[in-house]
Structure P
Amino acid sequence: MKNLLVITYYFPPSGGPGVQRVLKHVKYLRQFGWNPIVFTVRDADYPAFDYSLLNEIPKDVKVVRSKIFEPYNFYRKLTGKKQGEPVDVNIIKKEGAKLSFKERFIEFIRGTFFIPDARIGWYFTSKSELKKVIEENKIDAIYSSSPPYTCSIIANYAKNKLKVPWIAGFRDPWTDFIQAPPRWFLPKFIDRRMEKKVFQSADYVEVAWLGIKKDALQKYPDLPEYKFIHIPNGFDSDDYPNIEHKRNDVFTLTYTGSMYGKRNPKALFEALEFLIQESKISKNDFTLQFIGRFGQEVHQMMDESSFRDRIIRINYLPHSESIQKLLESDALLLIVDESKESEEIVPGKVYEYLGTYKPLLVVAPEQGAIANLIAETGAGLIAHQSNTKKIADNFYQLFELWRNHRHLDNFNTAAICNYERKESARKLAELLNEFN
């Protein structure tokens with residue numbers, strides 16, 4: 001069995017969506033002839049922790065944890081936040097939101113000195129332990145998981161040391177993506193140089209959704225297209241307990257994950273206010289369940305809604321408990337922001353939603369990657385953020401199906417089965433086998 005050096009920042013006990021893809025690769029790769037050796041961080045300042053995920057790491061997989069300098073305590077001191085309080089959902093503001101002087105100063109610091117991201121300190125602190133891992137193990141190939149994009153910088157360094165093939169994995173695009181801080185011309189130039197260098201050095205670039213490939217080739221049309229391989233996210237059947245669903249007393253719609261900035265429930269709330277005013281539903285007919293981490297402006301929207309007493313807010317849950325909540329719901333909510341680039345985005349959580357075989361209420365562009373996935377699987381109803389009337393119609397249609405004990409007509413179980421995590425690991429192993 002060949003050894004694969006896996007370089008990742010997000011790894012258990014990290015929680016959140018960023019950890020799932022690489023964790024499942026590590027879980028299943030050995031079934032396809034590759035033994036992962038994980039190189040990650042120690043005492044990280046993760047936005048969320050899920051210690052239950054440690055149990056999913058195969059017991060004999062070697063995990064090396066390296067020292068990292070985390071800058072967010074500096075951010076907390078400047079903004080008056082508590083020690084250990086997650087900061088990511090409040091860094092990215094809703095478009096048009098006013099920033100305080102401190103927030104503008106922090107944006108300047110992020111955009112000027114943290115290139116490619118706030119984890120760049122790990123590149124410098126990791127080198128001695130990375131060298132030791134390389135010396136103690138015969139490494140046949142490297143796989144990195146980004147963001148943070150620092151992982152790609154470290155992987156490029158390891159490739160130069162080892163002279164072995166490298167697959168650079170990307171869950172999101174790099175420069176100018178939604179989470180990227182605004183940069184003035186010099187740091188932007190440096191960031192773009194780093195990005196292109198990674199794409200040039202990697203033997204393959206594995207992308208979680210096709211928009212990442214499209215973004216890279218638009219920026220750098222001289223890159224060879226064959227390098228970019230799409231391996232979609234998925235769901236792991238092992239994560240779903242075999243339980244009998246009991247119909248809720250009221251229609252229960254659940255959202256899991258983070259929500260902030262342009263991704264917010266404003267359009268859904270307007271649609272529900274319309275349905276209530278039109279007397280098509282009453283406030284007592286439904287419950288909205290939001291599970292995860294939300295920006296201050298999202299909490300404000302919840303507080304100001306007329307049905308705020310029908311909203312349940314639950315902080316981040318361990319992955320297994322989050323899946324349980326999905327299975328106990330009547331329908332699931334997916335919200336993607338209305339920006340043009342969001343037409344290409346496919347959040348990892350949509351696949352976990354699919355794994356529940358529950359109907360989806362989707363607020364997203366009606367053309368693009370999400371729309372194509374919903375059409376392929378028949379798993380839900382979709383409407384653009386700007387189309388309040390259609391969002392209202394879709395909600396009411398799912399509500400009526402629930403009330404009449406009926407299901408979506410074109411639900412395609414066979415199509416959903418294609419998105420198992422084990423299948424993603426098999427595809428990655430096949431790509432690695434091309435290096436033989």
Structure Q
Amino acid sequence: MPLTEVDIEGEVLDWFRSAWDPDLSLLEWRICLLESGWAVPSWTTEWFGKGMPHWVDRVAHTAIRRAGGVTLPLGAGASLAAPTLYEHGSDDLKRRVLGAALTGEHTWCQLFSEPGAGSDLAGLKATATLDGDTWVVNGQKVWNTSAHHADLAILVARTDWEVVKHQGITYFVLDMRQAGVEVRPIEQMNHRSSFNEVFMTDAEIPTANVVGEIGGGWVVARATLAHERRYAGERAVSLRADARGRVIDEFRLEYAEYNKTYEWYPQRMGRPDLLVERARAGGVIDDPVLRDDMMRLWAFEKAAAWTAERARANQALGRPPGSEGSIGKLATSEVARRCNELHGRIASAAAMLDRSDDPVHEIVAEILVSTPAQSIAGGTDEIQHNIIGESILGLPKEPAADRGMPFREVGRL
């Protein structure tokens with residue numbers, strides 16, 4: 001008989017009740033979880049798993065949290081680096097870094113985007129040059145969350161200028177604690193500093209830290225981006241109210257530190273939940289045009305939620321990520337834009353006050369300067385349109401003057 005969610009939940013809870021010790025440290029508990037195979041049950045038994053279907057991961061983690069425990073750490077280590085390395089890393093590299101990524105012993109960041117290569121990631125110009133058995137890296141990355149406290153990074157850099165841009169990229173694991181790496185925070189127009197820029201000057205990477213093939217980094221990077229879309233909505237973790245113990249205390253501290261980066265993200269998404277309340281408070285709830293526009297927004301948001309549910313259902317069935325991620329990304333951008341416009345209409349001139357006796361006015365002001373980021377972060381709307389056009393609608397690829405051209409020649413166009 002095929003496995004059911006009830007079967008899995010019962011098996012997980014039997015193990016949890018026998019293994020749970022709230023007086024362990026968070027690291028000790030996660031090591032126990034990893035050794036049990038329930039941290040990533042869809043992975044092979046050789047690499048911390050049980051060889052089960054992909055949907056078992058979700059069921060196992062949910063059961064453990066409902067029972068009063070905690071699972072994997074949030075952040076780039078467990079959600080981006082670990083699954084990418086599991087799929088593409090050498091056995092040696094996986095033995096060295098995979099376990100610590102899943103337990104949170106090492107923290108990670110992602111070094112992909114550059115000032116001149118954000119949406120066109122394949123146009124990156126940070127270089128990695130082989131010197132004996134060491135790659136020497138020079139260049140700049142930007143929009144790097146958590147880089148200021150990361151131990152390790154997943155990095156893409158150019159290793160060959162004589163081939164087309166997608167073929168000259170290699171994927172690495174970089175030690176962020178070395179002298180050749182400088183991290184600077186970026187101050188945003190909403191007065192937050194959630195991101196960093198990273199400068200690498202003769203930073204060194206051993207050849208054993210190459211992920212995949214030399215020159216094959218584009219394939220590996222796309223795998224990471226697929227995982228990024230998959231985990232984008234999984235930043236909220238609920239604990240049982242009665243959960244107690246050292247494990248829980250340390251997890252709450254870890255969770256609070258992680259969420260500092262994302263405190264303004266609800267404002268970035270437009271805060272549709274505040275619209276009706278603010279319309280009532282502003283005395284404009286009976287404005288027929290405003291009411292019509294709010295209902296249009298509600299209907300659009302509901303349709304987008306159904307698309308997200310389809311994506312989650314496909315994930316639970318173990319299917320590879322499809323273009324639902326791009327559709328969902330466009331939908332969240334559209335919701336943010338519509339909310340921005342509606343909040344501005346409701347608050348009128350008060351929307352410009354970032355200091356006010358009414359704290360909600362401050363929230364609205366932050367919404368207005370934060371929502372533009374929704375159309376940029378994680379792949380611009382223009383890029384998502386291209387993906388949908390080519391992958392779903394079968395439209396021809398966007399014309400590119402540099403197609404088929406060695407990357408060294410691109411700068412001369």
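Just so you know, all these numbers are worked out from the coordinates, no wet-lab data involved. Quick caveat, the model's predicted, so the values are computed rather than measured. Cβ atoms are built from the backbone, for glycine too; each structure is taken alone.
Descriptive notes on the structure:
- Comparing volume of the Cα convex hull per residue in Å³, for residues 255-318 alone across structures P, Q, the highest value is found for Q.
- With distance in nm of label points 7 Å out along Cα→Cβ at positions 183 and 223 derived as 2.5, matching label from P, Q: Q
- Origin of the value 26, 22, 11, where semi-axes √(5λ) of the Cα gyration tensor in Å, for residues 175-238 alone was derived from one of P, Q: Q
- Mean projected area of the Cα convex hull in nm², for residues 71-302 alone - highest-scoring structure of P, Q: P
- Origin of the derived value -11500 (helix-only ellipticity at 222 nm (-39500 (n - 2.57) for each DSSP H run of 4 or more, over all residues; to 500); candidates P, Q): P
- For distance in nm of label points 7 Å out along Cα→Cβ at positions 55 and 287 computed as 2.5, the structure of P, Q it came from: P
- Read-out Cα extents along the principal axes in Å, computed value 68, 52, 41, structure in P, Q: P
- For FRET efficiency 1/(1 + (r/R0)^6) of positions 167 and 335 (r between Cβ atoms, R0 = 30 Å, to 0.05), the highest value in the series P, Q is held by structure P.
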